[in-house]
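Values in this text are rule-based calculations from the coordinates and carry no lab data. Every value quoted in this text rests on a predicted model; they were computed, and no experiment measured them. Cβ atoms are built from the backbone, for glycine too; each structure is taken alone.
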Structure P
Amino acid sequence: MSHFGKNLKRVREDRNISQRELALKARLGTSTIEKYENNEQIPDTQTILKLSTVLDIPASELLEREEVNHHPSGIDAEIEQLIKEIGSKRTKLILRKAKEFSEEDFLRVMQMLYEVKYEK
């Protein structure tokens, strides 16, 4: 989730919203928004959902590692690389399951994966 702050700031600025305005709409403190954008604090799942609602953006886009650059074939280059690395069979299985998840379920799964990987 280390890219959350950068993405939050980019989306907020793209929408011409000040930190104060975002804080008011999301019912958070301005200093909290500042901490998120500076990666000094990581929000919980409910706060991510609240911010994504206020910014009218899928929460998953706030969590993405980088901005999506579209490949000429229509498929993101990183996605093509991931398919090559894990194989198309596993990719299809993962994507079929993922599309059944609500946004909140998806965020919980991502948080669990993060904890398994980094909080051993």
Structure Q
Amino acid sequence: MIKVLLVDHVDDDVRDVVDDARATMQVLLLTDSTVGADAAVRGSDAVDGVVSGAELGLARPDPDLFSAIALREGLLLGELAVVDSAPEMIAAAEMLGIRSHLYAGRAGLREFVAGLSG
């Protein structure tokens, strides 16, 4: 069962898809930014939280970033899912057996999220 969905951004055109995902799992924004640069996002209600690679001492697309997030959240890697627009992030996630989706549009995202719940 997927407990946390990691996303690289949430635009207005996919907000309802993200809201649907949040009904069954946590949605966390994954960024390389520092804490100061994330201040506005951290106050947003579009996601449940923000994970900063800079805070963990790791940068995207290092696969160890996913391991550190799972450890921090008390999850198995199989309880994470990743949506990202960067192919190298998807490759890193897939290397660890994490369900992932290369974001290319709203329809594909909706299908992926629906598949996580069922």
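Could you tell me which structure in P, Q was used to calculate Rg/Rh (Cα atoms, Kirkwood Rh), for residues 61-100 alone as 0.99?
Attributed to the structure labelled P.
Which structure, out of P, Q, was helix-only ellipticity at 222 nm (-39500 (n - 2.57) for each DSSP H run of 4 or more, over all residues; to 500) calculated from, if the result is -10500?
Considering all the candidates, the number was obtained from Q.
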Notebook entry, point to check: Here Cα extents along the principal axes in Å, for residues 29-84 alone has been calculated and equals 43, 22, 17, so which of P, Q was it run on?
Noted result: P
Margin query: Quick check: 33, 31, 26 is what I get for Cα extents along the principal axes in Å, calculated from one of P, Q. Which structure matches?
Written below: Q
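When distance in nm of label points 7 Å out along Cα→Cβ at positions 77 and 93 is compared over structures P, Q, which one is greatest?
Values: P: 3.0; Q: 1.4.
When distance in nm of label points 7 Å out along Cα→Cβ at positions 77 and 93 is calculated for P, Q, structure P comes out on top.
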